[in-house]
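Multiple structures follow.
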Structure I
């Protein structure tokens, strides 16, 4: 599975083939230009929910653990925060190292429906959403946490394309960075903070 992820990253980002870029922009055009405009407010709401949820999840977990004197829950809150922070660090580092223009800059027919300032690759919103969803799922491994978390994170990733601010490859790699950051933090915490 790891090899497939690495291949996808290399294929979309580092492969200077017209095919990979055409596939990326063709899929984005289908999503963005053929969208249902009635769903624009819904996807803006989902996009705008990413940072508040990414902040609220660790704060709520840690605060609940603090007030109930539950050290395990406090540690889960810290783990949730670590995952989002590591994901953010990796994402920002990649954005400024790669410097990929946003799709609406390169392709003027793409309709930009929300704000977007930093470079495009990878998607920071998607990375944060998947770091939050993955860390919640690992910290609280119940179906009623896992299913809504990943449904929300997937909707957040899709919203970035619907709103015209990211390529599909930005979203895919953002999801891998977010989930990978949460998994890495989980493994390190398991090893060093039993």
Structure II
């Protein structure tokens, strides 16, 4: 039986590339602590360092059959850890950008939602006041404002003069302006 403790890295790598679980365990035991300490110097969170080391060893096992080309196991492991640390740092930066952008997004979302609610309330109030106008005046006003017809087009459809349409719409605006105040001017 082999004494795995005394085997050099290149022999362990060869055994690992043949799928030997004891060689993997030996590599893990030999390098976990030193890689963890190295990673801990680069990252502030101990759990992040452990996650990176675990990922490196998981990938080592998953790629075990393609490890024959590795000539320096220690260098390979350090390079894998370095890449893991760089990825973690990049991820933290994106995560922090996202977290920093949340308050602005939430404030904007609230503002938009609040604006939409107020706009619906105002439109409802205006519609109520339009409904209270005298019938013919209301019809002319709605044709002008809601259907976007010109005074000439309204006059032709209603068989009345363009001047009458103009006066009726102007009177409707005056009435609504008095009842609704400045809020009416913002919508119409």
Out of I, II, choose the structure whose coordinates give relative contact order in percent (Cα under 8 Å, 6 or more apart) equal to 28 when calculated. I
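Between I, II, which one scores greatest on distance in nm of label points 7 Å out along Cα→Cβ at positions 27 and 115?
II
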helix-only ellipticity at 222 nm (-39500 (n - 2.57) for each DSSP H run of 4 or more, over all residues; to 500) derived as -25500 - corresponding label from I, II: I
Which of I, II yields 17.2 [Kirkwood radius over Cα pairs in Å, calculated]: I
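Looking at structures I, II, which one was mean count of other Cβ atoms within 10 Å over residues 83-90 calculated from, given that it came out as 14.6? Walk me through the numbers on the way to the answer.
Values: I: 21.8; II: 14.6.
Source structure for this number: II.
Given 0.00 as the derived value for FRET efficiency 1/(1 + (r/R0)^6) of positions 75 and 123 (r between Cβ atoms, R0 = 25 Å, to 0.05), which of the supplied structures I, II does it correspond to?
On the way: I: 0.30; II: 0.00.
Working through the options, I get structure II.
Suppose you compute mean count of other Cβ atoms within 10 Å over residues 131-138 for every structure in I, II: which one lands on 26.9?
Values: I: 26.9; II: 12.9.
Derived from the structure labelled I.
Quick note: the coordinates plus some simple rules give every number you see, no bench work behind them. Computed from a prediction, not measured in an experiment: that's the story for all the values here. Cβ atoms are built from the backbone, for glycine too; each structure is taken alone.
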